[in-house]
Each structure stands twice: as structure tokens, then as C-alpha cells.
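Right after this note come the structures.
Computed from the coordinates by the stated procedures, all read-outs in this text should not be read as laboratory data. As the structure is a computational prediction, the values presented were derived from the model and not from experiment. Cβ atoms are built from the backbone, for glycine too; each structure is taken alone.
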Structure I
Amino acid sequence: MPVPDPFREGMARGWKTYNGSQLTQDLTLEADVAIIGSGAGGGTTAEILSAAGYKVLLIEEGPLKTSSDFKMLEDQAYASLYQEGIGRMSKDGAITILQGRAVGGTTLINWTSSFRTPEPTLEHWAKEHNVKGHSPTDMAPWFEKMEQRLGVAPWMVPPNANNDVIRKGCEALNYSWHVIPRNVRGCWNLGYCGMGCPTNAKQSMMVTTIPATLEKGGELLYLARAEKLTISGDKVTG
């Protein structure tokens with residue numbers, strides 16, 4: 001039996017989405033808030049603002065790919081879902097940056113590890129970069145809210161043999177270890193998280209915050225790169 005594709009079903013019901021690569025004439029869209037990027041930050045912000053009654057427009061440079069498009073094939077996924085066809089690197093070329101480039105951003109192709117930002121990291125940001133309002137105490141209710149929203153919980157499936165060796169080694173050395181919490185609901189354990197989830201078990205922005213935004217009357221413009229903002233007074237006009 002085919003797996004339902006809730007996003008395509010929503011589009012059939014009238015969700016407002018626009019393919020920026022297929023426009024035959026100028027398109028003018030109006031919103032209270034335009035959000036550039038539809039990943040974890042953009043998608044979450046869009047849901048919060050649309051729930052508060054604001055008209056939201058999401059702008060995404062990547063394509064719109066939903067569960068029906070995910071075939072668990074690396075060549076297709078890398079070319080269509082990743083920045084620079086999975087070729088994005090750190091400035092020194094030492095690290096490959098596995099960054100998403102599609103509606104849902106990196107939440108579409110990550111491996112669902114969903115742990116809270118460590119307290120030493122939050123403290124470092126405050127001390128070295130003067131980041132305010134992000135202390136462990138400030139962030140705790142937000143972490144909890146998103147964990148509930150995205151179904152974040154330790155993965156209950158027993159570890160495979162190689163991971164179990166790591167567990168035993170940690171216990172023998174008296175190292176602390178934990179099962180990674182994951183943002184999934186009803187995971188089929190296919191092992192192709194990085195190709196896009198064909199069953200919609202991964203609670204990416206594609207199946208959570210973006211649908212909620214579109215249900216509230218928000219709009220989505222994809223395959224459209226925002227290169228500059230036109231500002232008039234205190235408003236962005238183009």
C-alpha cells in the first residue's frame with residue numbers, strides 16, 4: 001500500500017505554493033513577515049508567527065521535494081537535496097558540510113540526532129560573542145517545547161553489533177554514554193535518513209511547521225533565491 005504524502009495532499013486542498021523557476025510573469029506577494037529559508041529556524045519561526053495571526057511568506061532557494069520523491073538513491077538525493085550537490089566544504093576544505101538545499105532545509109536530510117545545545121556552548125556564545133537571552137535557563141522551555149513538537153525521544157531500537165561494541169567499551173572504561181534522542185514518530189528504521197524520509201516518520205519542517213504555516217494561510221515560494229532586500233522606512237517592500 002502506498003505511503004500517504006500529506007504535503008501533496010495539502011497542495012491539492014489549496015495550499016499556496018509557487019515555483020519560482022516556472023514563473024511566466026512578475027509575481028507580487030504580500031505578507032506581514034517574509035522569512036528567507038525554510039529549515040529549522042525559518043520553519044519554526046513561520047509556525048509561531050502564523051499561529052499568532054501573522055501572514056507569513058516562506059522563501060526557499062531549493063526545490064520542493066516531498067516523501068513521494070524520496071527513492072533512497074544517493075545520486076538523486078545528493079544532486080537535488082544538498083547544497084552544491086553535497087560538495088560544500090569548510091573554508092579550509094577540511095570538512096564536508098552536509099547542508100540541505102530544499103524546502104525543509106537540513107531537517108529534510110539530517111540523521112535526526114536531536115540533542116540540546118550543551119550548556120558550555122551556550123555559555124561560550126554569551127562570553128565570547130555577547131549573545132543574550134540564550135542561557136541554559138532561558139533556553140530550557142524552548143528546548144522542551146520543540147522536543148514535544150518534533151517527537152524527540154531516545155531511540156528505542158536495540159543497537160546493532162558495531163554500536164553495541166562502543167557501548168560495551170564505554171562501560172568498561174567507565175565513560176558516560178547515552179542513546180541519541182531522535183525527532184521521529186513511527187520510524188521504519190530504513191537507514192536512509194540522509195536521502196529524505198519516504199515514510200514521513202522524520203519530523204522535519206516539511207511534515208511539521210511548514211504544513212502548519214500553510215494551513216494558517218501562509219505561502220511558500222521555492223526555487224527562488226533572495227539576493228537583496230528593498231527597504232522603505234521600516235518595511236521591506238521588495
Structure II
Amino acid sequence: YSESFHGKHQPLVKVGSKLDLTNVKSIRTGDIDHGIPENELRQTAFVREEGYGDFIWNTKEMFTFSHIRLTDAFRTFIGNEYAKSVRKLHSYEKVAEDNITEADMIKRTQRWYGAYYLPNQVYAVKKDYNVMEYSGKYGVDFSEDFWLRDGYIIVNLRIETLDQYGERHLSYINPVNYQENGYCSMWIMEGPPLSKTDDKGITFEFYAGDFVIYYADKKASEDYSGGAIY
């Protein structure tokens with residue numbers, strides 16, 4: 001892809017490369033475009049014992065074009081119904097005696113919010129084709145025959161949880177254990193379609209984690225453009 005970052009235009013960046021991993025996108029917790037409902041933000045700030053204004057201006061790194069990482073800045077606590085059900089139980093006295101507060105119970109149910117997009121200027125080639133080697137020898141002007149202009153880009157997400165040391169613990173898709181050891185894959189358990197046919201009669205075969213299908217020859221700037229009102 002091509003994009004401007006680090007103060008200059010980067011004409012050719014491979015997704016997942018060292019340079020790509022430095023192109024980090026940050027999101028503000030309360031950004032209206034991020035779409036977290038205000039009532040969730042207010043309640044989460046209350047449970048975290050933070051001022052609402054401070055909480056919504058919390059800006060954290062979220063993704064590069066090859067990695068998405070959701071931190072607690074993008075987590076809301078929504079366990080009101082759970083807390084309400086516990087308060088109705090005969091055993092609630094014991095809960096209160098153990099110093100479990102309503103805020104503790106509200107924390108038990110959470111939503112995690114993320115964002116991702118493909119670069120505006122994105123280019124595709126066959127798997128394992130070494131574009132960087134070709135570019136180093138001959139340069140590129142994006143008229144070369146090896147660019148794939150027809151078809152679609154499928155974004156596949158590998159969803160995992162990491163501890164505070166960055167160690168992987170849970171996999172939502174769990175492909176190896178599912179295929180080889182008979183363990184659960186939550187993606188498969190949810191029953192997504194394994195194939196789908198569009199209005200042009202094109203049939204897509206899906207694999208666990210396939211999340212977004214995007215036209216290879218389209219870009220966001222064809223629909224949107226920047227500007228200002230004075």
C-alpha cells in the first residue's frame with residue numbers, strides 16, 4: 001500500500017513488514033465516529049472511578065494494517081441486568097457481606113470496541129510474489145502486469161487474548177486444536193455461512209476468521225473526501 005506517515009509519503013509498504021508495524025493508528029475512546037454509546041461510556045467511567053471527561057479523551061494505539069490490539073481503553077462495562085438479577089437472589093446478603101459491590105457485578109459483562117480499515121491506496125499480488133525485490137531492481141509505477149486488479153480482498157481475523165506479558169492464552173477460532181484435536185472453535189460453533197453467492201452469481205468460499213470482503217479495484221476516496229467548512 002501507499003500512505004503518508006512518519007512525516008513523509010511511503011510509496012510502497014508491505015502489510016506486516018517492519019515499516020507497516022510502525023504505522024500505528026490511535027483511537028480516542030469517546031470519538032463519536034468510534035460509536036461507543038454515551039451511556040456505556042458514562043457508566044464505565046463511573047465504575048472505573050474516573051471523570052467522564054478524562055475517560056472519553058483517553059487516546060490509545062489500536063491497530064496497524066496487520067495487527068489489531070484492543071486494550072481496556074475500548075472496553076465498556078454493561079452488566080446492569082446481571083447485577084439486577086443478583087440483587088434479587090436470596091443469597092445476595094452473602095454477596096454484600098463479601099464486599100462485592102454493584103460496580104464489581106457490572107464489570108462481569110463487557111463490550112469491546114475495535115476499528116479497522118484497509119489503506120486507501122492498496123495493491124494486491126499473488127501470494128509469495130516478492131514485490132519489494134522487483135521494486136528494488138526495476139522500480140514500480142503500478143502499471144505492471146503482476147498487480148491483481150480484478151476480484152476481491154478478504155480480510156481474515158485471527159482473534160486471540162493476550163495477558164499483560166503479551167503471551168497468547170485463548171483463541172476464538174482455535175484452528176489447530178479444532179482440526180487436529182477435536183476441540184471447540186467458537187467461530188464454527190456460531191454457525192457462519194461456509195459460502196455465499198452475490199448478485200452477480202459469484203460464489204465465495206469462506207474459512208474461519210473471514211470477516212470482510214473488499215473490492216480489489218475500489219478505494220475509500222471514491223466515496224469520501226476531506227474538507228472543511230468556514
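Comparing distance in nm of label points 7 Å out along Cα→Cβ at positions 37 and 141 across structures I, II, the highest value is found for II.
Hey, distance in nm of label points 7 Å out along Cα→Cβ at positions 29 and 157 derived from one of I, II reads 3.6; which structure? Value 3.6 for distance in nm of label points 7 Å out along Cα→Cβ at positions 29 and 157 corresponds to I out of I, II.
semi-axes √(5λ) of the Cα gyration tensor in Å, for residues 53-116 alone computed as 33, 12, 9: which structure among I, II? That value comes from structure II.
Upon calculation of relative contact order in percent (Cα under 8 Å, 6 or more apart) from the atomic coordinates, which of the structures I, II produces 34? It traces back to I.
Here helix-only ellipticity at 222 nm (-39500 (n - 2.57) for each DSSP H run of 4 or more, over all residues; to 500) was derived from just one of the structures I, II, and that gives -6000; the source is II. Matching task: 1.30 is the computed value of Cα Rg over 2.2 N^0.38 Å. Pick the structure from I, II. This figure was derived from II. Looking at structures I, II, which one was distance in nm of label points 7 Å out along Cα→Cβ at positions 5 and 205 calculated from, given that it came out as 2.1? It was calculated from structure I.
When FRET efficiency 1/(1 + (r/R0)^6) of positions 45 and 149 (r between Cβ atoms, R0 = 35 Å, to 0.05) is calculated for each of structures I, II, structure I comes out greatest.
Taking distance in nm of label points 7 Å out along Cα→Cβ at positions 93 and 221 as the measure, the highest value among I, II is held by II.
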